[in-house]
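**Q** Below you'll find the structures, each written out as structure tokens.
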Structure P
Amino acid sequence: MELFFEIIKYTLPALITGLTAYYLFRNFFEFQIRVKAAENKNSDRKITLPLRLQSYERLSLFCERISIPNLIMRLKSPEASAGSLQYSMMIAIQQEFEHNISQQIYVSDTLWQIIRLAKDNMMAVINEVGAKMDKKASADELTDALFKYLAENQSATDTALVAIRREAGDMF
């Protein structure tokens, strides 16, 4: 029995010291892992923040460039027919979209869907208005019809620009 108490006398303090050391080291290492993860996240944020802001800028520019008034200003020529202007506008929208497609990596899925819907809506409006035109109509007639449509309906690019500003504002 005395031997048992002798073993307990040396073993119990060693166990308590060992468990205390284990607990302290475990908490220390877990804390260090959390600190390192926070540092990595902060470092990543410093890298991605400028990229995300640049993406919002590019998508804003995309929306401006595919808006009907800006397309007309860039693409309309005096001798153009309604069909050729319509075709040029469709090509320009598709090229702008393809040029900016990589920006989807930096924005939310919801915003990207809004951007896609704006592009699709602009193309649909141009096609819808163009389909109502006479085959021999001039580009001026198509332009007038498009401006009339815009006066009566809200542009999808305006909605997309609002969504871009809202999401960019949420970052701060």
Structure Q
Amino acid sequence: MKGAKTHNSVKNILITGNPGVGKTTLIQNIISRLNVSAGGFYTSEVRDENGKRWGFKIISLDGREEVLASVDVISSRRVSKYGVDVGAVDSIGVTAIRDALKSKDIVVIDEIGRMELISDRFRDIVQIALDSPKPVLGTIALKETNTAKKIKERKDTRVIKLTRANFHEIETYIGRLLQKIL
């Protein structure tokens, strides 16, 4: 079938889905089970003492972290009520992707979202990673921006929608797909 993606042509796997379905947890589970070296970053919500979301951290797989965005960040770059620290995206996210491209088997990019895409350097390094021979395992925003739409349409990229109901099925599927790619 013309335009169909085969397993052999896919090397980038991006997970999408509603907030809170477990995209980051899924990636962490898969990486922990694979016998390969992984580099990159993930994002994590930050909540206050009352459980109210205050912002987001960006955390490299080697443990470096900074506040990516929060209600307290003063910035002209905003997503909803959150000020975005583009410097954090660049110092943690861009550096972690660049390092993974140099020395790891797989590149983790969690997440290709509106906050991260504010950074020109981030958009550039994501493109480099997706174009590289290394597999990319990441998450991408469900809501489409022009950049996200172009990434989702790549022939070497499989986009998988995660829900709470299909979590274990998708975890197994992606694990097997990555084993074939690696």
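Any read-out appearing in this document is the output of simple, stated calculations on the displayed coordinates, not a laboratory observation. The structure presented is a predicted model; accordingly, all values stated were derived computationally and were not measured. Cβ atoms are built from the backbone, for glycine too; each structure is taken alone.
**Q** Quick one: helix-only ellipticity at 222 nm (-39500 (n - 2.57) for each DSSP H run of 4 or more, over all residues; to 500) came out at -29500 when computed from one of P, Q, so which one is it?
**A** P
**Q** Suppose mean projected area of the Cα convex hull in nm² works out to 10.8; of P, Q, which structure was it derived from?
**A** Q
**Q** Right, here's the next one. Looking at structures P, Q, which one was mean count of other Cβ atoms within 10 Å over residues 14-21 calculated from, given that it came out as 17.2?
**A** Answer by label: Q.
**Q** Consider the structures P, Q: one of them gives 2.2 for distance in nm of label points 7 Å out along Cα→Cβ at positions 38 and 142 as calculated from the coordinates. Say which.
**A** Here the read-out was taken from Q.
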